[in-house]
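Every read-out reported here was derived from the displayed coordinates using simple, explicitly stated rules and does not represent laboratory data. Treat the numbers as computed from the prediction; the structure is a model and nothing was measured. Cβ atoms are built from the backbone, for glycine too; each structure is taken alone.
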Structure P
Amino acid sequence: MKTYKYPTASTKADAIILADGEFPTHDVALSILHNNRYIVCCDGAIDTLSQTKVTPQAIVGDCDSLSEKNRMKYQDIIIQIEEQETNDLTKSVQYCSDQDKKHLIILGGTGKREDHCIANIGLLADYIEYIDDICMITNYGVFNAINTSSVFETYPGQQISIFCIAPCEVTTYDLKYPIHKRVFTNWWQATLNEAENHTFTIKTTGKLVVFRAF
């Protein structure tokens, strides 16, 4: 059974993907951005990233939102993928996979436009089909997608939400409001729970996205 660790400021990954949502400001998210060496930046996020001391190793996307100034400045590391069937975040995840980077952390995946936010969270359930370990860390917590029984590091009182991507049977252990072989048919139905110990367990027959609030 896989265990999902609780992220800290010193958490490392094969690559950090910075999306063009709300820029990291929480101590954990910001430290992860500064303390990891391989940064892949979605093209729309480079305008904000370029105002920091962090230099990306690659800028990936269709480049439709890349300014001419940054197009020239970063021309040696731009990976332009023009197809429109996927968004820039998915292009960046696929690029990392092609580089054999299988432990990924997404930053800046939420905030700003709500439709982008919902889409990016839902996409986590697709990425676990070909990425060994991927999570999305926001300024408010961490999202993980699972498709099998899993254990999560937590702390008593931590706020937990579970989102069912499609109807599936769910059982939980060590959450304040127990779930036993429930089938959820809408995203909101398993949200707003609470951890009681330092780990909790979820058994599932399908794909879930799990949120642990900071």
Structure Q
Amino acid sequence: MPTTPAAVQALAVRPPQQRRSRERWAQILDAGVALLEEGGYEAFTIAAVCERASVPPRAIYARTASKDALFLAVYEHGMARVRTDQDVLADVEGWSHLVGRDRIRRAVSAVASVFATHAAFLRAVVLVSGAHPEVAERGRVYADELTDAFAAVVLPLGSELRSDDAETAVRASFSTVFAALVMRTAYGPTFAWGGLEEHAFVRHLGDIVADHLLGAPSGT
């Protein structure tokens, strides 16, 4: 992460104030997300964003000082869409009727759905994060947020959870879910898990977590 005032300033975005400027800036950010989804970080250049958004370079440099600053603004724009879709985990009433394995499997499925919906964008940012410390750090913050949301859904199962330290067990289980989804998103379904199709992959992942937290169902 940037550690000096100059480094922080280099990544800053000057927010637009007027409606027309805000609309143009949103158009630029949408174009940046589309480029990442279609071609990854390699396709992301200021020239390409300008062409895709039909704006001159000055429209970008009026808001950011560099390609890196623009990329991080686009990253946050794309992640805002991801966060909107994961709000299903925060719908307390929507989970209240689910118990035991059903709740855990549904929670895993909800997280997997977010990854699947935004796979092209997430693939691009995951692959660049190894060479981009700021993206890696922001990704870690996102992972923590998602872990908290998952835990908030599962921990109310209370005595159904077999661990003496339920919170640690739930969070550790989710780290497995998150890692599996990141790997599948970044490298595709044939990289691991025997190339399972999406539905089977999500079902098995949910069963792994449920077995760990609740114990294997009787008769297995």
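Taking FRET efficiency 1/(1 + (r/R0)^6) of positions 89 and 201 (r between Cβ atoms, R0 = 25 Å, to 0.05) as the criterion, which structure among P, Q has the greatest value?
Largest one: structure Q.
The value 22 for percent of Cα pairs over 30 Å apart was derived from one model only; which of P, Q is it? Before the final figure, lay out each step's value.
Numbers: P: 22; Q: 34.
Structure P accounts for this read-out.
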Suppose you compute helix-only ellipticity at 222 nm (-39500 (n - 2.57) for each DSSP H run of 4 or more, over all residues; to 500) for every structure in P, Q: which one lands on -5500?
-> P
